[in-house]
1. Of structures P, Q, which gives 23, 13, 6 when semi-axes √(5λ) of the Cα gyration tensor in Å, for residues 13-60 alone is computed from the coordinates?
2. Which one of P, Q has Cα extents along the principal axes in Å, for residues 133-196 alone, as calculated from the coordinates, equal to 42, 24, 14?
3. Ranked on FRET efficiency 1/(1 + (r/R0)^6) of positions 21 and 181 (r between Cβ atoms, R0 = 25 Å, to 0.05), which label among P, Q comes first with the largest value?
4. Work out which structure the value 0.6 belongs to, where distance in nm of label points 7 Å out along Cα→Cβ at positions 85 and 109 was derived from one of P, Q.
5. Taking mean projected area of the Cα convex hull in nm² as the quantity of interest, name the structure among P, Q where it is greatest.
6. For mean count of other Cβ atoms within 10 Å over residues 69-76, the calculated result is 17.9, so let me know which of P, Q that is.
7. Tell me which structure, out of P, Q, gives 25 once relative contact order in percent (Cα under 8 Å, 6 or more apart) is calculated.
Structure P
Amino acid sequence: MRPLTDQCPKPLLSVRGQPLMQWTMQSLQRGGVTHLLINTAWLGEKISQQLGCVSQQPGCPDMQLQYSHEGADFGGALETAGGIVRVLPRLDHVFWVAAGDVFAPDFVFAAEAVARFKASSYLAHLWLVPNPLHNPGGDFALSDDGLALNTSAATAHAQALPRYTFSTIALYKRAFFEAPWCGIPSGNPKGEKALLAPMLRQAMDNFAVSAELYRGAWTDVGTPQRLDELNQTGACVVQAPI
């Protein structure tokens, strides 16, 4: 995203008049979420300075904001799994995760989805989206009975199913980030970097990840062109045919 991010962290780039990550924050508040932990790395201090400690939205309870400044504590981002393990002692048994650089203004962070997931035996529940042009091969397959499948395992069943892209929006249970699924101690005291995708694939191979397809507006704001399209046309990046 450079040069746009030379002086501004990507989650604070303006999309339709407000910081990109604020769209997700507002959706979380509408879903009844009252506590949010924000992992920061590049120019992370600007995020906490701008957003403060409380997010207020008319008609919604205030949302308390806390931060994990990975950049200040460890010199850089701890990646998708390492950052979650870092804040694990501060999280509930079940929690939402969403990337700060994804635009999905109509996504509903529903309490009913949390309740269903709590009652299930799964460790993670993912929302998948139709493949965008920049990821035509997708990430995971989705079975008819709602299982997310590891297509890299090359099983005939998984390979025959359509692939979709992981939206980054998901529900997780704390147990997924503990032994035997994760080898990093809770709190990640050494600041170990770890990716989420390999953990998810391992759990998928053990039928421990469920998923569903989300067809609402969604954009991974990963390039200046995609940002321009959102701001100039008000439309999402065109998705590739399924």
Structure Q
Amino acid sequence: MSKRSPGVLVWGEVPVYWTIEWENAETLHNAESQLSAMMARDHNRAALIIYSVANETPISDARNRFLRQLIQDAHSADPTRLVTAALQANQARDRNRITIRLNDPIASDLDVLGNNEYVGWYVDRPEDADSIEWISDYGKPMIMSEFGGDALFGYHGDARSRWTEEYQENLYEHQITMLKHIPYLRGMSPWVLKDFRSPRRTLPRFEDYFNRKGLVSDHGEKKKAFFVLKKFYQELQNARPPQ
């Protein structure tokens, strides 16, 4: 049996984020220049497996044309790697049943679908994740490019108290239950490994200009959710047949 060594797989992304001037030719030129520079810099790096052209961009005809141009650019410049984006999805609720459908028009142009979801933090409760049905119209693999919730290291309480390590721990347990039941899921990227400074995060005591979604605090202390994810990764590794 061979011994597997840990490694890093890189998702390289240009900062086409939320909404920008989709119909501005200079904006497109800027994005194309950044994409070209990133690909020229990183194309010989073995850890880089996928290029992303956008993150959480609202759907419109102008946006679709803009992103399709970037997708075409990426495929032309490096046909050996996959191209993705963090796409939009629609959530529907019928009584206690929740469905999330990937129906973003640019999905048909991508190799791999990305999605950011925060069930249990920005929407719904952690336990709602257990029974969510994920639907895709595209027959392509998906990477859950962001998921998680905030916790302040050292702040404790019950699993229903937001900002506690216990709440984040419980959220991750339910997220893992959900992820296991998405048949076309091929990867995931918890958001995020370590707390980081963010001027948008102003809530006194809990944020104080930090994004607290880290599994590890900004001082390197491991939160309870860190060990939930560690256990899951170990289970995945142990479930694989020997090479």
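1. Q
2. Only one of P, Q returns 42, 24, 14 for Cα extents along the principal axes in Å, for residues 133-196 alone, namely Q.
3. P
4. That value comes from structure Q.
5. Greatest value across P, Q: structure Q.
6. Q
7. Label of the source structure: P.
Read the figures in this text as sums done on the coordinates, not as results from a lab. Everything numeric in this text was worked out from a predicted model, so none of it was measured. Cβ atoms are built from the backbone, for glycine too; each structure is taken alone.
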